[in-house]
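Got some structures for you, see below.
Bear in mind these aren't lab numbers, they're just calculated from the coordinates by the rules spelled out. Nothing here was measured: the structure is a model prediction, and the numbers come from that model. Cβ atoms are built from the backbone, for glycine too; each structure is taken alone.
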Structure P
Amino acid sequence: MSSELEKFSLEELTLELKRLGTLEDRMSYSKDVEAIKSAFYRLLAKQKADAGAAGEAVSDKFTLLEEEFKAVYGDFKREKAEFNKEQEQQRLENLHKKTALIQELKDLVDNLNDVQAAFPALRDIQARWREIGQVPASDYRNVNDTYQYLVERFYDMVQINHDLRDLDFKKNLEAKEELCAQAEQLAQSEDVLSAFNTLQRLHEQWKEIGPVAKEYRDSIWERFKAATSQINKAYQAHFEEIKAGFAANLKAKEALCVEVEEIAGKQDIEDAAQWNALSKQIEQIQQKWKTIGFASRKDNQKIYDRFRAACDCFYARKRDYFLNVKGVMDQNILKKEAIIAQAEQLKTSTDWKKTTDQFIALQKQWKEIGAVPRKKSEQLWKRFRAACDEFFANRDANAKPENDFHGNLKAKKALIAEIEAYVPKEGESREAAQAEFLRRYREIGFVPFKEKDNIAKAFKEAMQQAFPPVLGRNELIRKYNALQQEIVTYENNIGFFSNSKNSEPLIAQMRERIAKAKEELVKIEEQIRSEQ
C-alpha cells in the first residue's frame, strides 16, 4: 500500500484515513493508518520545502490540511487505545477461564477411576478450551505448557489404570466373598431380627464395593442372593408371628372398650360414691390396657380412639356431676341470699321507675348464678319471688293512667299479632319494617311483672319468624360445610359406641343431633339455590 500512497495528494491521504475510520473492522488497519500518516508528513514536508525554494511563503493551506489530518488521526488513536484496553480485559477473562479448565483437568487426572467416563469429560474440556480466545502474551506460554502437560499425564494414567483395574477386580472379589460368608453365617442365627438388620448393612456394603471380573459376577451374586433369601424367609415367618400377636392384642383391647362403654353408658348413678367407684374401675381398665401390646398400624389408632372416646364420655359425665358439688353450691347460696336481702329491702319502695330497674337488674344477676342444692333451690326462689311479687303487685296497684301495665300488655300482644300476620308489600324494605316494629314495641311501657318474660319471648319469636336472618352465599356455604362435618363427627361417635350394650342413650342422642343437622342442611341448600 505504501507505493500507492506516494501517488496521493495531502487531501486524498486525509480522505483515505477518514475512509478507513468508517470500516467495521477498522481496528485491524492500524498498519495502514500508520503508513498513511508517514506518507502524509513526507509529502507535507516536501511541499513546504518546494515552496521555500521557490521563494514562496508557507501557505495557510498547509496548516489547515495538517490540522484536519491530525484531528482524524487523533480520533482513530483514541478509539484504538480504548479497543486495546477492551482486548486486554478480554484476554484476562480468557486467562481466568483457561485457568479454571486447567484445574478441572487436573482434578480429572487426579481422580481417574472410571476411564470410560473420563474420556468424554476430557473431550468436553478440550472443546471448551478451543472456544476460549487469546490470553495475555505474558501468560500464554505457561498456560499452554501446563495444559499440554496435564493432557499427556491423562493418557499416561489411563495406561496405569488398566493395570490397576485387574488388581481392583481381585480385591473386590475377595471383599464380596467375605460378605457372602457373613451372610451365610447370619442365615444360621436364631436372632432373626438382628440377622435381618445386619443383612441390610451387608447389602449397603455390597453396593459400595466395586465390580469384579466379568466371569465371576453372576456366581458371586447368586451366592450372596441365596443367603439373603434364607434370612428374608426367616424374617417373614417371624413377621407373621408378630401379625398374629397384633390380632390378639386388638381382640383384647376391643374387650376393654366394651367394658368402658358399658360403664360410660350407665344411667342410674346417684351419688359421688358411685362415681368414685366407677372411676376406680376405669383406672384399673386403663392400667390393664397399658399391659397389652400394640395392634397393627392400621388398627392401633382406631382402637385407641374408641377407647379414649369411651373414657372421655365417662369423665365428661362425671365432671358435669361434680360441677354441682357442695363447695360451688355453697357459694351460689351465699350469692342468692345476698340478692334476696336486697330484694326484701327494696320491696316496699314506692320509687316505681328506679326500683323497677333495680329489680330487673337483680333478676338478671339471679339467672347468672349457678346451681344450688335441690333442697335449697326452691326455698331460695320462693323468697326471692315473693319479694319481687310484692313490689310489682304494689306498683301495678298504684299505677298512674300513663303507666297502664295491663293496657301495655294488651298493646304488646296486639303488636305481636300484627307481626305474626306481617306480609311484606312489593318494594317495601324489610329492614325498615323490622326497625319500625322494634321501635313501636319499645315505646309501649311496662307490662305486669308476671307477664314480662312471656311477652318478651313471644315478641322475639314473632320477629325471628317474620324477619329471619339473611346469610350471604359464602356464609351459607360455610354453614353448610360445617354442618356436614358435624354429621360426620356424630356418625363416627356412634361407631365408637355401637358395640356397647348400655350406650343406647348416647347413641339416641347422637342420632337426634344428626336428624336435626340434616333438616338444617336441607333448609340451607334451598337458600343457596335461591341465590343462584
Structure Q
Amino acid sequence: MKYIKSTILGLMVWASVGCESVLETTPKGLLTDEQLNTAEAVDGLVTAAYASMKAHFPGLDPTFFHPPTNWSYRDVRSDDAYKGGGGPGDIIEYNQMETFNNTPDIFVFERKWRASYIAIGNVNSAIRALQRIDEGAYPNKEVRIAEMRVLRGHFYFDLKKNFYSFPYIDESHTFTDIGNVANDLTSEQLWELIEADFAYGLDILPTVQNEVNRANKFVAHAYLAKAYIFQEKWQQASEQASEVINSGLYSLLDDYEKLYSMPEWNNSPEDIFSISFSVRDGSEAGVINWGDLLTSPMGPAYGGGDGFHRPTQNLVNAFKTDERGLPMFTTFNNSELTADDFVDPRLDHAIGRPGIPWKDFEGSVYVENWARSSNVYGPYSKKKNIISPNSSYRATAGFPWALGAMDFPLIKFTDVLLWKAEALIELGNTTEAMMYVNQIRERAANAPFVTQLGSDELAANYRIGLYEGGDFADPVFATQAVRFERRLELCLEGHRFYDLVRWGVADQVLNTFFTEERNIRPHLNAAQFTPNRNEYLPVPQSEIDRSQGVYTQNRFYR
C-alpha cells in the first residue's frame, strides 16, 4: 500500500463539513475534472482515501486529539481504561469523557467530527474521479469504487457509534449543496445507508487483493456482520459472519506476541482489516500512528513515554480464573488480583504488570515507576498493540517512543468468531456458539505463556480451560460467557464501550464500576453515567453554530 503525502490530502479539504470556509466560499486550489481524469491522478485519490484512515491531516494536528484507534473515545469511556497521563488535568477533555461530563463545546469532539468528514470527503472525491474515468484507461475502476464504498461505510459507522446523528454526504453532493445537508435522517435510515456501502461490492470485490490492506470481499462481509450485530439483526449477522469464517482465508495465530508486538506479522491470517502504518518511506519516523503517541509507558524499554490509555484495576481483576480455568463472571472484582490467584495467560500479553517481563526487553521486568502518575491511575500500562522494544520496525530508539510499523486491527478473526457466537445464542444454538468461544480459548491455552526474565519459569499462576458439556445449556450463562470473552480477548482495542451500549447495560456496568473503583481511584469521585444521554457524544456546538441552523443537536443532549 502506498502512502499519500499531505499535499495531495490538502486537495480535498472541502469535506470539513460545518466550517465557514466550506459553507460560505468557493473552495480554492482544487484540480479540475480534466486534470484528475488520468489513471495516475485517480490512483492518487484512492490512495489518499486509504491514507485518511490514519486521521493525520494538515490543520488538524496533533493527531492524538482525534486518534484513528479511537482509544480516547472508546476505551476511556469504558471500565477497561483510565485516561492516564499526568493526572486529571492533563488533556482535561479526556478526563471529562472518562467521567461522562460531556458538553457540546469540548473541542476534541469537534476534532473527531472534522477528521471524519475530511476522510469522507477524500473518499467521495475518489469515487467521483473513478466514476468519470473510462474503464479502458483504468481497468480496476469498479473494484476501486467498491473499495471506496467500504471505506465510506467504515467512517460513517464510526460516526454512528460516536455521535448517533450526522449528515450523510456522498459523491452526488456538490461543493455548493453540502452545506444544506442536515443531520435529520432517522437512525434506521442511517443504518440502511451504511449497510448499502458495505453491500455494494459483494459481487465486485475480489476474494484476495494483490496489495495488502485493500478491502476485499470478506472485509465487506465482516463489516456487514458488525452492522447487523449492532442492530440485533441476528440471522443476517450470523450469515455474514459465516461468509468470513468459511472463506478459508482467516485463522488464529499461534502466538499473541506476533499479534501484539511484531510488525512482521501485520496482515496475518488473523487480521481482516487494519489501519496500516510504515517506517519505510525514507523519513525518520515514517507514516506512523501519531494518534497513539501518548499511550506508551515511561520506562526504559522505549526511553520514555506519556502513560495515557491505562488499564483499570477492574480489567486486571477480570482475568482471574477459577479451578477450571474459567472466568469468574460475578466475583472477579471482589478483591484485587494477587500472585496466588489463577489468571488467564492473556493478561500478561495485554497488560504491563509489576514483576512481569515486558515483551522482548531484557533490561528489567516492568516495575511500577514505568507507570506515570501511578498514585492516580495505578501501576498498570497497556501492553498489547505496542511494538517490541527491539523491533527493527521501530521508528526511532527514543521519541516517538513506542511507535513504528505496527498496524492497528479494526476487525480481527476473533471479533468475527465472537459475533457469530453471540448471534447463535440469540438464535437458540448455544452448542455451536460454545464451539466458537472454545476455539479462541484453546488458542490462548496453547499459545506461549509469558515466562520470567531469563528463565523458562512461568511469570504467573496461569490457568485457562475450555467450556464443556452443558455449560452453555443455559442461554443466560452462554451470553455471559460470550460477553466476557469479548472483554478478555479484545480488551484495550476499542470495543468495550460500544458493546456495553449495544447490550443495553452501560448504565448498570459503568455506575457499578465507578462505585467500586473510586475507593482506590479518587479521580473517579464525580464520575456518573447518565442513561439515555451518555451513550453518545454531542454534536459539536461549533458545527451547529457554523451550519446556521442546518444541524440540530442529537436527541441525547437537547
*Answer label among P, Q for the case where helix-only ellipticity at 222 nm (-39500 (n - 2.57) for each DSSP H run of 4 or more, over all residues; to 500), calculated from the coordinates, equals -11500*: Q
_Test item: relative contact order in percent (Cα under 8 Å, 6 or more apart) calculated as 9, pick one of P, Q_ = P
_Structure (P, Q) behind the derived value 25, 53, 19, 3 of P(r) over Cα pairs in 10 Å bins from 0, in percent, for residues 179-226 alone_ = P
*Of the structures P, Q, the one that 66.0 was derived from, the read-out being mean projected area of the Cα convex hull in nm²*: P
*Could you tell me which structure in P, Q was used to calculate volume of the Cα convex hull per residue in Å³, for residues 67-138 alone as 114?*
Q
_Structure from which 1.5 was derived, distance in nm of label points 7 Å out along Cα→Cβ at positions 235 and 475, options P, Q_ = Q
